[in-house]
1. Consider the structures I, II: one of them gives 12.8 for mean count of other Cβ atoms within 10 Å over residues 37-44 as calculated from the coordinates. Say which.
2. With FRET efficiency 1/(1 + (r/R0)^6) of positions 21 and 109 (r between Cβ atoms, R0 = 35 Å, to 0.05) derived from the coordinates and found to be 0.30, which of I, II does the value describe?
3. If you work out FRET efficiency 1/(1 + (r/R0)^6) of positions 93 and 189 (r between Cβ atoms, R0 = 30 Å, to 0.05) for I, II, which one comes out largest?
4. With relative contact order in percent (Cα under 8 Å, 6 or more apart) derived from the coordinates and found to be 23, which of I, II does the value describe?
5. Suppose log10 I(q)/I(0) by the Debye sum over Cα atoms at q = 0.12, 0.13, 0.17 Å⁻¹ works out to -0.73, -0.83, -1.17; of I, II, which structure was it derived from?
6. Which structure, out of I, II, was mean count of other Cβ atoms within 10 Å over residues 85-92 calculated from, if the result is 18.6?
7. Could you figure out which one of I, II the value -13000 for helix-only ellipticity at 222 nm (-39500 (n - 2.57) for each DSSP H run of 4 or more, over all residues; to 500) was computed from?
8. For distance in nm of label points 7 Å out along Cα→Cβ at positions 29 and 197, which of the structures I, II scores highest?
Structure I
Amino acid sequence: MNPSPPVKAHSLDTFGIFSHLTPQQRTQIEQIGIIRHYNEGEIVFYEGDESRYFHFLIEGEVSIFKTTASTETILIHRFRSPSLIAEAATLKHIPYPASCESLQSSIILKISSEPFLKLLQNDPSLSIAIISSLTQKISTLELSLKRYSAPNAIAKVARLIREDRNTFQRLKGIDIARLIGITPETLSRMIKKLKSEGVISISKTNEVNLLLPEELNRYCG
């Protein structure tokens, strides 16, 4: 983890929740915030760490994951900038329930929780923005749970195609497989099956075209 330029060197407008702040409020953010640069593969925080900061992902992409007793890594979700990370734990003053890893060169604005919570109390619009972020996270987790709880591999792949076809253009096969809890080989077989049955087609740029929506829904379960 390497230090980056001071907060004021980065536009707080990256996050819509900061766009309405007065110059005085922006100064307060600068005083209680720290900019950190993370290289690919660096850990932002570990599961069980004390949640003393709000993390605002300004640039880059991170993954949130848990490690089981058998040291198996379970990917919960990937977040791209701009995004709030693990704000629920910080709001509840509980240890982080999962770990966070930088997937590429990333810049994160870390804001001390106590002074930021005071800002929330004095600015209802900030509070509403945090609530909105939490609501989106709940929806994201619900989708992840649905994919993991799918009865078989073909259902997992079908649900991902139905919910977010752009994933196949954004991520590599190994990352997609990890996202839905199957092996890359199984992912390849399921994609081949859906293509051979005419349910989908895939372009040279990995754009997934849905040809038979009803058949895909049948596979989703």
Structure II
Amino acid sequence: MILSLLAAAALAVPEARLALPRPDRQIARIVSPHWDDEAARDRAGEADAVIRIVGIKPGQTVADIGAGAGYYTVRLSPLVGPQGRVIAQDIVPRYLRDLRVRIRKAGLTNISFVQGRAADPRLPLASLDAALLIHMYHEIDQPYALLWRLRKSLKPDGRIAIVDLERDSQYHGMPRALLVCEVKAVGYELVSITDLKQGYLAVFRPGPEKDPKTVKACRS
């Protein structure tokens, strides 16, 4: 009930007041709830690296944005533990339905589900220690609006972590310089960029809040 009320509060900013631009680049089509097979990702150590670099710990609240089939969701759940919370978020209803089944079969009880929108993650205000956007940023139709709203869902010391590939967005990747430009444009500060075995991890923290009317789209 509390989560639902906070999520509703997060939707209180009227869309018209945002006046945020659309990206000056192509948006990749959502084609699958999976990115590579899970065994291959485990061998590459991607999740371990992300969890270590972001500093995810027991008791924290973490959003898995674009959760898809739940690769990160099921790995975060035991890590944050019974005092923590994982919010599995996606804009595709079928992905969330299938993930609910997976979570129920796995017996995991600290996971909530949120159906987001292209411009709004629909997450509770000031609730997140971390938000993960893994191999999906290039599929976000309205990244400036989504990032602007996501910023309000972070705690003051919260972080967002984006994993993507160093290639054009139309080919399901995101050039890191363009990614950094877009995220900083909405009022985040870059913490670090780390090369992974497949792609890179960019971590950001909230910076001074920006008037959405001043945000300009980065040139691709």
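No lab work stands behind these numbers, since they all come straight from the coordinates. Just so it is clear, the structure is predicted and the values come from calculations on it, not from any experiment. Cβ atoms are built from the backbone, for glycine too; each structure is taken alone.
1. Answer for the origin of the read-out: II.
2. Matching structure: II.
3. Between I, II, the highest calculated value is found for II.
4. II
5. Value -0.73, -0.83, -1.17 for log10 I(q)/I(0) by the Debye sum over Cα atoms at q = 0.12, 0.13, 0.17 Å⁻¹ corresponds to I out of I, II.
6. Structure I accounts for this read-out.
7. The read-out comes from structure I.
8. Sorting by distance in nm of label points 7 Å out along Cα→Cβ at positions 29 and 197 in descending order puts I first.
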